[in-house]
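The following blocks contain the structures, represented as structure tokens.
Quick note: the coordinates plus some simple rules give every number you see, no bench work behind them. Bear in mind that the values here come from a model prediction, so they are computed numbers and not experimental data. Cβ atoms are built from the backbone, for glycine too; each structure is taken alone.
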Structure P
Amino acid sequence: MINKKLIKHLRVKPGKKISLKDYDTGWEQTEDLKELGKDEVKERARVILDQNLADLTEIQQLLYADNTHSLLIIFQAMDAAGKDGTIRHVMSGVNPQGCQVFSFKKPSDEELDHNFLWRYMKCLPERGRIGIFNRSYYEDVLVVKVRPELLRNLPEGKKCKAFWEDRYQDINAFERHLERNGTVILKFFLNVSKKEQKKRFMERLDRPEKNWKFSAADIAERQHWDDYMEVYEDAINATSTEWAPWHIIPADHKWATRALVADIITSKLRDLDLKFPEVSEAQLEALAEARKILEDE
């Protein structure tokens, strides 16, 4: 397991006002890690990831059998921060029947005619399952805040000074409702540096097999980098709660990102003290009868 002090540092304490510039985007998160050196830290991260993937496979079975909780994992990040790869690697050992991934694109006209949480409510995981949102309702206090022209189909009187604070309150209330009904919520902001994003964009341009991943819109959004850092800080500060905490994950090195995310998810599920259902006396008798029938064939 990863040092609890590091995880505590990455977890945004409710009520604390953070600044993203205070969070290192690389692997050198502590003095202890710096002393170990990159190669040793990378090897330890590999071992931790492998162990957590094995544990997650077992814990997922317990989550399904226990059938009292669901897990909602939210990933938010700037483009090229590694959301897709993190989901693919961390969930590689999970049974697909118990896990669903939703990647939300531009809202449709129907979705715009409902409240901003509506399309996400339809995709929430049921008890016993894991749901992953690759981007989420947070886009409605991030992208829309940077580009207010996207804010459509609302009465003019609602677009007042307190509009964004109201949305933060709506999100907190929504997540509190989910938590009260058994949904565990983990939120990850993959914190990539502007320099690393440029490097990954260049790789997409230089490698033909990755050209499809590049969009001219990525460059347009990059021009608003400082604006996005500001709205991410605002959203994280307003919505990191005891029941739905944000974790700011360094994302310049994918191996570090994946090990941290896997460890946090596995640790949280382990803390739920999930159990297989107890078998009643009547069920035990039925099992014994079934055994006898099979043995007598």
Structure Q
Amino acid sequence: MNDSATMPRALYLPPAGRPRWVCPASAQLDLLYLGWGKRRFGQSPIPQSRHPGWVYFLVQTGQPTLCLETQPLRTRPGLALIVGPDCASGWTDFPNGICEVLTWVWRSPPRCEELATPANGWRNFSADAALQRVLEQAHAWCRREVERPGALTKPALEHARLHMELALARSLQARPTAPEPALRMELALRWLAENLATANPVAALCEYLQVSPVTLNRLFRAQLGESVATYHARLRMERARQLLADGLLVKEVAFALGYRHANDFSRAYKKFDKRVTRRGSK
């Protein structure tokens, strides 16, 4: 085992002509390095070394080996890593191996505490297709910013970093995914409960969920056995009953629930009350 304390702190570059960007000394950016494109680490390995900052990797293709201080790690497509500056590492591969690895080197540690990585440690993440797209987009954003630096380059790079780190942090959270109809129904019920004064709930709710009225009503009839309008009207009247029981005047309840005229509310409430009474007497 090599002693990392005696290893140089260096930024070893790929062979000349391979895609890369190195921060000029005069720029004083938090981003120190970007690497992308095809690599042949079997023919041009990256020596093991400590780094001038926190290194982020995303393996896009191939299975290069990350030579960590304590163990070699055979990577795979979709593997993302954060390596601390005092964790010595390098790259190698099969003699004819070809891979694509996105690389960032940042001066400062991760912004999200969920991604906290010791200076002498490392951690890895399994990136699904959605997370890979986020990381690839963030890398492309960084490349565009450093190609034409300006007054907004620093905050733009910070934004790109936060965007990718949030995606990485969220990938660590256990987030059960509900089936699409169940999720839509949950969102719809919540929206209706929070928008009782909406006069035309079907159109507004369709716009919110980005679905057609036919799809929305089909969902409600399958789940609740009634249309959106019927459900919303019932919810509205149940709320009215609560407000009246709390001592509000009829006119106050009418206006609270979006009625322009108290008489319109009174008619609707009496009709609802009679229907409830009939059901209760059966």
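What to note about this one:
- If distance in nm of label points 7 Å out along Cα→Cβ at positions 100 and 228 is computed and equals 2.8, the structure in P, Q: P
- Of the structures P, Q, the one that 0.50 was derived from, the read-out being FRET efficiency 1/(1 + (r/R0)^6) of positions 28 and 44 (r between Cβ atoms, R0 = 30 Å, to 0.05): Q
- Value 13, calculated as relative contact order in percent (Cα under 8 Å, 6 or more apart), assigned to which of P, Q: Q
- Which of P, Q leads on distance in nm of label points 7 Å out along Cα→Cβ at positions 156 and 236, largest value: Q
- For log10 I(q)/I(0) by the Debye sum over Cα atoms at q = 0.12, 0.14 Å⁻¹ computed as -0.84, -1.12, the structure of P, Q it came from: P
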